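What follows is calculated from the coordinates using simple rules that are stated; it is not laboratory data. These numbers come from a predicted model, not from an experiment. Cβ atoms are built from the backbone, for glycine too; each structure is taken alone.
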Structure 1
Amino acid sequence: MTRKTLRIAMNGVTGRMGYRQHLVRSLLALREEGGLDLGDGTVLWPEPVLVGRREHALRALAERHGLDAEAVSTDLDAVLADDTVDIYFDAQVTSAREDALRRAIAAGKHIYTEKPTALGLPGALELARLARAADVRHGVVQDKLYLPGLQKLKRLIDGGFFGEILSVRGEFGYWVFEGDWQESQRPAWNYRAEEGGGIVADMFPHWEYLLHDLFGPVRSVQALATTHIPRRWDERGKPYEATADDAAYGIFELEGGIVAQINSSWAVRVNRDELVEFQVDGTHGSAVAGLRNCRAQHRSATSKPVWNPDVPLSEDFRGQWQDVPDNGEFDNGFKLQWEEFLRHVAHGGPWSRDLLAGARGVQLAELGLRSSAEGRRLDVPELTL
């Protein structure tokens, strides 16, 4: 067995997502397993190079996880100029991402990045064009497709369980504390439009790839974005005015006529089984999928409710649904996509979760905000390079 090292510059690992999901639960987890077996006698060994603005924090992470203390840098240009670095990964704040990705592409690095890939569609498309011209591999994180609940839902779709799919209804969100009397769960920049914040910019890229991959491309969008909580407190306890949307209510028409309705909110208290749930209704059956679980109801087991507000409900509607079994083990979704991307770097071949897919997410977010501002439904043109 031959071991091949891939050095991966990781920018933004002092943040929650970059640290927990990408560093610890993905690349370090792969190292604990002995690397990634490519099945051809080669094992890929990921070697993180930690990049960021706070050297002391980076060195603390390296020491905590037994990484090379010298593989830490606050100089992105120096890291990108290093010929031993193969991949650049970005989990920074959105406003810093596009410039860093451009520099990494110019340096000839393979690209793997969180989303949104840029603050606007022109920049996102230009990144895809530059990566193609530079002939580097490029991928965008689409973690929710790998969640157990969504994997079970895809199994139902692929097996023809639904018959003709009619509609999709999604509910996502939770109450994010304002920061005055309880610490907020999200950093303040999320609520500043000038820094790339807003739930539309954050979540519509997720909804784009989920809808696109599971049900079909989005062909139109009608959305209402709003700021329910206009005043919040930042990490230092200082009050500020929220300039970005914290809730969005969207209707998406998909190719083939499926209608999707998705509510996204950081100002909603949870009264559902999981933080995100999608109900899919079809002519032959329905299902409700969350992060981990999925329940289904076939048409042969569908009850026959009768509207009568004068008497108490006699049926347990939730109890009439059947759990979709795991039928296997589910690994961490971020780790699974990292494995796929590393195989793509090693072997090439078709890869759909690329910077063009990332541009589609930016496009949908832009059109969603424009739809809200103009109060009308907008077509979603197909993107090409």
Structure 2
Amino acid sequence: MSVPRDWTPPTAGVQEGRPSRDQVVAGLKATDEGDPELVQLLTPEGERVSDPRFDGYASDFDVDALRGLYRDLVLVRRFDREGNALQRQGQLGIWVPLLGQEAAQIGAGRAMAPQDMAFPSYREHGVAWTRGIDPTDLLGIFRGTDHGSWDPKATRFHLYTIVIGNQVLNATGYAMGQKFEGKVGEGPDSEATICFFGDGATSQGDVHEGFVWAAVYDAPVVFYCQNNQWAISEPTERQSRVPLYKRAGGYGFPGIRVDGNDVLACLAVTRWALEECRSGNGPVLIEAFTYRMDAHTTSDDPSRYRLADELELWKLKDPIERVRVNLVREHHVGQEFFDEVQAESDELAARFREFCVNMPQPAPDRMFSQVYAEPSPVLEAQRAAYLDYHASFETGEPLAGSSARRV
């Protein structure tokens, strides 16, 4: 497979010393088809392969640990699919699916130490799961009743960020604080930060500004790019001439590409990167090369901009199936285990659905309750005016001082 370093001879329409468009696309899409720079420990066929650079970071993952990863993957996918169904049935305003990206998220999440801090975008349901956040805590965001009901300090998992790439600035600033407060260095209590974003976010100024500041201050932050190849409807080759992980070199810190559908490789590489950051060698950019199997959100129709055969190809690289095959072939795990996990996932989905359907309607003044730390006269006046207006829909009476009546 051609990659950008295989330059073509100068011909008409091709500038000397630069790759052709086909070579750019080939390099961006190089995965497990012979790409020596892609880290992989578990092939799509479920075969455990060796990588001397990272084998040690996954050496403690015996059959019981692999069972745990398989359980994580299945349960996260199950409640994600339930979230999709709930939105289609009118119970959620929107849902952001992670189908196909479970390994990239579970691997990175399980690599974190309890004291590490994570900054997500809006698709990191799998990372939230690994930080002990109940899936029902995610529902308020997509039902429109709250901004997230978990405690970011207790879980070490920040609230979701909707503005594309903004969390990179937040994560970089937090990591700089970790360094300034002496929480970086040798020892079991040293800390690092990990920030999650997609390939589309790499075209945002916030991301590049975060890279600059992290490099200048040697901030202990892992930039974890889940390259699912589609920034809504824009493919990666329209955003970059080189594989995304290579951009790190321009800022002076290491970048690495990992098979984002290989949960074991994602875990090992993220462990290494977090260790680099905790010991003062950060930052690091990880490009988890994966594929978004579903729509960008439930408001999106991917059939309008990508081909079905591409989707079928990536089904063969399913992150859950390769772990299942490995457990069966190499560890002789029986069907009983898989049936138990499936039953547990169904129970989780049922609890997830019941919680969503029965969520209480927030009081009308809820939007005013967490704006400022202390009461504000202006805010209180706005609250009173809004409640008066809201009450007029119940009574049919005009607002005070108004000659207009509700029609």
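Okay, here's what the table says:
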quantity	calculated
Test item: semi-axes √(5λ) of the Cα gyration tensor in Å calculated as 39, 26, 24, pick one of 1, 2	2
Parent structure of the calculated result 4.3, given that distance in nm of label points 7 Å out along Cα→Cβ at positions 62 and 294 is the read-out and 1, 2 the choices	1
Comparison of 1, 2 by distance in nm of label points 7 Å out along Cα→Cβ at positions 126 and 342 - largest value held by	1
Among 1, 2, which structure scores highest (criterion: mean count of other Cβ atoms within 10 Å over residues 230-237)	2
Origin of the derived value -9000 (helix-only ellipticity at 222 nm (-39500 (n - 2.57) for each DSSP H run of 4 or more, over all residues; to 500); candidates 1, 2)	1
With Cα Rg over 2.2 N^0.38 Å, for residues 118-325 alone derived as 1.19, matching label from 1, 2	1
For 19.6 (mean count of other Cβ atoms within 10 Å over residues 150-157, calculated) the corresponding structure among 1, 2	1
